[in-house]
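A.B. asks: Below are structures written as structure tokens.
The numbers here are math on the coordinates, done by the rules we state, and not lab data. Quick caveat: nothing in here was measured; it's all calculated off a predicted structure. Cβ atoms are built from the backbone, for glycine too; each structure is taken alone.
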Structure I
């Protein structure tokens with residue numbers, strides 16, 4: 001997708017045929033299984049572990065479907081709402097799980113390309129996330145000061161993992 005100097009090589013992408021979604025990311029999430037995602041969710045204060053097993057499986061399947069079809073957080077929240085007590089909890093669960101899934105699937109690309117990663121935090125983020133951002137670029141197999149390898153660090157974390165490009169891409173305006 002990128003040439004040797006970091007420029008987007010649009011010749012490899014047929015934008016007329018492109019469709020949102022990423023089936024390989026969805027397959028990866030499915031391959032992890034409910035127990036792994038339940039444990040990750042619990043560590044992020046998203047208590048799907050308190051739900052019946054069938055509901056947990058449905059949430060994981062909807063998360064994979066969301067990635068597969070390129071749907072939004074709002075779409076995912078609506079799909080998992082039947083299993084979550086309140087709309088705000090469904091929104092929070094969708095936001096946190098989708099952020100985690102996007103980070104974890106991105107790391108594979110960064111590992112394959114040898115690209116370092118950076119934690120990008122919001123201006124009003126928590127002290128832990130600000131410390132992760134202050135860390136600067138790291139190997140995608142390393143952890144940030146919080147002990148996380150990628151966002152989210154907690155429920156409703158709005159941080160994201162970005163590639164560290166050296167030298168940075170030059171943007172023409």
Structure II
């Protein structure tokens with residue numbers, strides 16, 4: 001440092017160089033205020049980030065729930081539209097037993113029926129049990145019949161099968177009930 005001072009022509013140059021690592025009180029307070037402002041802004045941005053992150057997680061959960069509900073609604077509608085076709089295939093199979101239908105035709109319709117039944121099982125469709133006592137939540141009574149073989153309120157005959165999809169009623173079983 002001594003060599004530098006000796007080569008310097010003016011004292012003001014050397015004096016400013018000696019103070020170059022030191023800040024005056026105004027600069028320190030200005031920098032301190034700026035640092036405080038930056039820290040406050042950082043906290044605000046962190047809070048905004050956490051809220052946005054939580055909102056996004058909630059959004060993803062809502063979308064997943066909505067997606068499952070949409071899939072279930074679509075499956076339910078598909079099954080509702082498919083059931084009359086399955087009913088027709090069941091009637092065809094019953095008719096084949098009473099007539100002289102070629103065996104290959106009967107076998108083909110039976111395979112089609114099995115395919116429908118397999119599809120329904122795979123997506124969670126269950127046939128409603130329609131024996132024993134009448135249950136208004138699962139059965140719809142179309143007629144009351146006098147039948148000494150059944151006690152009052154028991155299902156005598158199933159007129160049309162009912163179905164549930166994952167515990168949600170798609171179509172009630174249409175039944176005749178003993179008086």
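A.B. asks: For which of I, II does relative contact order in percent (Cα under 8 Å, 6 or more apart), calculated from the coordinates, equal 20?
C.D. replies: I
A.B. asks: Suppose you compute distance in nm of label points 7 Å out along Cα→Cβ at positions 28 and 60 for every structure in I, II: which one lands on 1.7?
C.D. replies: The correct label is I.
A.B. asks: From which structure (I, II) was Rg and Dmax of the Cα atoms in Å, for residues 100-139 alone calculated, if the value obtained is 15.1, 41?
C.D. replies: II
A.B. asks: OK, next. Work out FRET efficiency 1/(1 + (r/R0)^6) of positions 36 and 76 (r between Cβ atoms, R0 = 41 Å, to 0.05) for each of structures I, II, then name the structure with the largest result.
C.D. replies: When FRET efficiency 1/(1 + (r/R0)^6) of positions 36 and 76 (r between Cβ atoms, R0 = 41 Å, to 0.05) is calculated for I, II, structure I comes out on top.
A.B. asks: For which of the structures I, II does the calculation of Rg/Rh (Cα atoms, Kirkwood Rh) return 1.69?
C.D. replies: Computing Rg/Rh (Cα atoms, Kirkwood Rh) on every structure in I, II gives 1.69 only for II.
A.B. asks: Right, next: Starting from the value -16000: which structure in I, II was helix-only ellipticity at 222 nm (-39500 (n - 2.57) for each DSSP H run of 4 or more, over all residues; to 500) calculated from?
C.D. replies: Answer for the origin of the read-out: I.
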